[in-house]
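Take a look at the structures below.
Coordinate-derived values only; no laboratory data. Everything numeric in this text was worked out from a predicted model, so none of it was measured. Cβ atoms are built from the backbone, for glycine too; each structure is taken alone.
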Structure P
Amino acid sequence: MTYQFANCSIDPAKHTFLRDEKLVHVEPQVFELLLLLTQSEGRLVTKDELVQTVWRGLSVSDATISARINAARKAVGDTGREQAIIKTIHGRGFQLVSEVHKGLPSGTKPSSDDHAISQSIQFTPSSHDAKIAYAKSGQGPPLLRVGHWLSHLELDWYSPVWRPLIETLGKQHTLYRYDQRGTGLSSRDLTAADLDAFTDDLKAVADANNLQKFPIFAASQAVPVAIQFAQRYPERVSRMIIYGGYAEGRALRDASSDDVDEDTILSLVRAGWGKANSPFVNAFSSLFMPDATTEQMDSFVRMQYETISPENAACLRQIVDRFSVKAILGSISVPTLVIHAISDAIQPIEQGRLLASEIPNAKYVALESRNHVPLPQEKSWEKLMSEIHSFLNEGR
């Protein structure tokens with residue numbers, strides 16, 4: 001059932017919200033708030049009912065409720081002054097004052113692209129009793145995106161940082177992605193976590209989906225994991241795309257002028273992780289994507305808080321900073337595309353060149369960018385996506 005009001009529509013089955021027929025990214029609590037107001041069809045929704053539905057009965061402040069109401073108004077194109085769509089009934093609650101209609105939007109038909117805006121999440125066991133959460137979306141031949149630093153399958157789905165990449169990769173492929181152990185919806189225990197364990201997780205997700213031979217997309221710390229998997233199971237990897245990766249972790253390689261040392265990274269994490277508006281976490285996040293919009297940065301920071309504890313964040317960084325696959329690069333036999341941002345502050349361009357020069361017959365593409373995380377508003381975005389799709393299509 002789809003609900004339409006004003007110039008908006010909300011679909012609880014697909015968990016999507018649209019304004020002027022364009023997808024609007026809203027946080028999960030804001031989505032639930034909008035859905036509750038919409039399904040109430042003009043009835044007053046009390047604060048107690050709001051708290052019970054959106055926050056599952058947990059104690060929340062009036063400021064928190066006001067922040068979510070303001071975000072909901074922004075999503076529908078309303079303001080606290082106008083209250084043309086969402087009205088505050090002081091001392092009592094809130095009311096959606098626009099007329100609500102049920103069904104498909106007027107003049108529209110069911111879309112053949114419905115697969116692009118839905119995902120299914122499941123879990124699979126891996127080594128050391130870990131449970132790995134994975135998601136499936138898109139349509140077409142398979143593409144497996146290896147779990148990397150701080151993902152969260154639910155939050156990423158609505159993130160202005162990750163959703164564009166998820167949608168783009170899912171246009172031509174059935175995209176499988178997962179939260180690495182220690183983060184997101186996967187087991188948070190990092191006991192015995194090392195390169196072998198992370199490789200086990202990749203295999204566990206592939207096995208759970210009966211993927212016999214498939215292409216891999218890996219970014220950042222996921223690159224050593226993908227390389228070790230491709231070296232161990234070459235018969236299962238058809239193509240490998242590695243973006244912003246490295247052969248040797250920062251704790252093992254010689255420092256360069258373009259590299260951020262491990263002590264700096266760990267100091268930023270330990271000083272501010274989990275603290276709202278912490279300048280340390282903001283500085284840490286800016287290293288990953290200095291050209292992010294305010295919305296993208298806020299989403300990225302919030303995702304980090306919710307996907308991993310401060311202790312595990314520091315522990316995970318120390319683990320991945322000690323990954324090394326330099327010794328096995330020459331034995332990689334699968335077609336490989338290496339893409340790297342020229343001014344990447346997290347993984348220096350020298351690591352990208354090392355990967356491309358040591359992996360036999362690898363193709364190398366340098367992007368005019370300083371963002372470790374690819375952003376859709378960058379000029380380099382179109383080149384990145386074009387190179388990825390061209391490389392994947394060559395393997396069909």
Structure Q
Amino acid sequence: MQFIDLKAQYARIESEVRARIDAVLSHGQYIMGPEVGELEERLATFVGVRHCVGLSSGTDALLAAMMALEIGRGDEVITTPFTFIATGEMIALLGARPVFVDIDPVTYNLDPSKLEAAITGRTRAIMPVSLYGQCADMDAINAVADAHRIAVIEDAAQSFGASDRGRRSCSLSKIGCTSFFPAKPLGAYGDAGACFTDDDDLAKALREIRNHGQDRRYHHPRLGLNGRLDTMQAAVLLAKLDIFPAEVEARARLGARYTELLNARGAVSTDIGGAAVLTPFVPADSVSVYAQYTLQVRDREGVAQKLHELGVPTAIHYPIPLNDQPVFHVGFPSTGTPVSADIATRVLSLPMHPYLTEEVQLQVVDAVATATGLASAG
């Protein structure tokens with residue numbers, strides 16, 4: 001059983017991938033080749049924004065977005081502690097201070113009700129993370145940001161393809177950033193990422209920043225990065241993009257089926273309370289791409305060990321909140337995030353990908369029931 005089955009996807013699109021790669025090998029434009037521009041146009045159309053700027057990774061996309069907004073030393077950026085290190089890491093690398101605000105206990109995304117108390121005269125941006133494939137409450141977050149005239153950058157590394165109230169992730173704020181790491185919903189065969197915006201000036205800045213701050217050859221009006229999207233990765237993504245809408249539908253269907261099956265055994269989706277298992281909650285007006293299908297369980301280590309013995313791989317996303325990471329202990333004091341600290345002790349992710357069969361899904365559910373004491377089938 002695979003946690004993420006990239007081989008099944010490749011078997012479906014092998015000829016298309018090989019044709020795209022062969023085209024790059026034939027024209028030899030390995031840096032900023034024509035596939036990059038083609039991909040950017042298609043991704044911008046898919047998301048519903050004016051501009052997509054391809055970058056070398058999702059991490060570099062976050063960095064470039066903040067550089068385009070001229071965030072730097074002495075500034076503050078509000079974000080969530082319940083995420084991968086890259087979110088806080090890029091803020092700190094610019095000399096700014098990440099201000100960690102706690103999460104909503106139901107969606108695990110940044111809690112908009114806690115933002116006002118965290119905003120100071122040094123706040124330059126809010127960077128919510130659309131965790132596990134589900135968009136954060138961007139309308140509420142944008143409302144707070146607009147009232148204070150600060151920018152919002154959506155970290156959509158896990159939510160590309162998701163939507164909220166009919167709008168795609170990456171189109172919900174000033175700048176949307178995503179990752180095309182191989183395990184993401186839309187994954188390359190190496191590192192890759194992108195920024196999305198409707199702002200022409202920001203798009204121009206992002207394109208300069210990704211290429212050493214260059215606006216024309218050997219002319220550099222700003223500091224930048226070597227952050228270009230590789231042509232080979234663009235070629236792979238173009239082949240995958242053709243089937244991506246169907247994969248988004250499959251992810252949503254399989255995620256909902258996991259929840260239906262588990263809840264039928266006694267799991268719940270809103271409050272772990274006395275239940276042994278808490279399944280993900282997705283609002284009715286949202287579509288999750290389930291980058292991870294993540295439960296809350298009691299005795300996580302024991303449950304994970306039992307699942308391993310039953311042949312079910314698991315992962316933890318994420319065991320230590322950022323404000324409890326050693327790198328942020330000095331100079332980045334905790335602002336108090338008890339919900340994140342609590343949930344981080346119980347989250348456990350199950351196998352999830354668009355090629356998960358119903359038979360395998362039932363095997364996973366049976367194993368979870370055995371490991372946690374949920375009701376048996378029937």
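Things to note:
- Origin of the derived value 33, 22, 18 (semi-axes √(5λ) of the Cα gyration tensor in Å, for residues 123-354 alone; candidates P, Q): Q
- Volume of the Cα convex hull per residue in Å³ - structure with the largest value, from P, Q: P
- Set P, Q, criterion distance in nm of label points 7 Å out along Cα→Cβ at positions 187 and 203: the highest-scoring structure is Q.
- Which entry (P, Q) yields the derived value 1.00 for FRET efficiency 1/(1 + (r/R0)^6) of positions 11 and 139 (r between Cβ atoms, R0 = 41 Å, to 0.05): P
- For the structures shown (P, Q), relative contact order in percent (Cα under 8 Å, 6 or more apart) is largest in Q.
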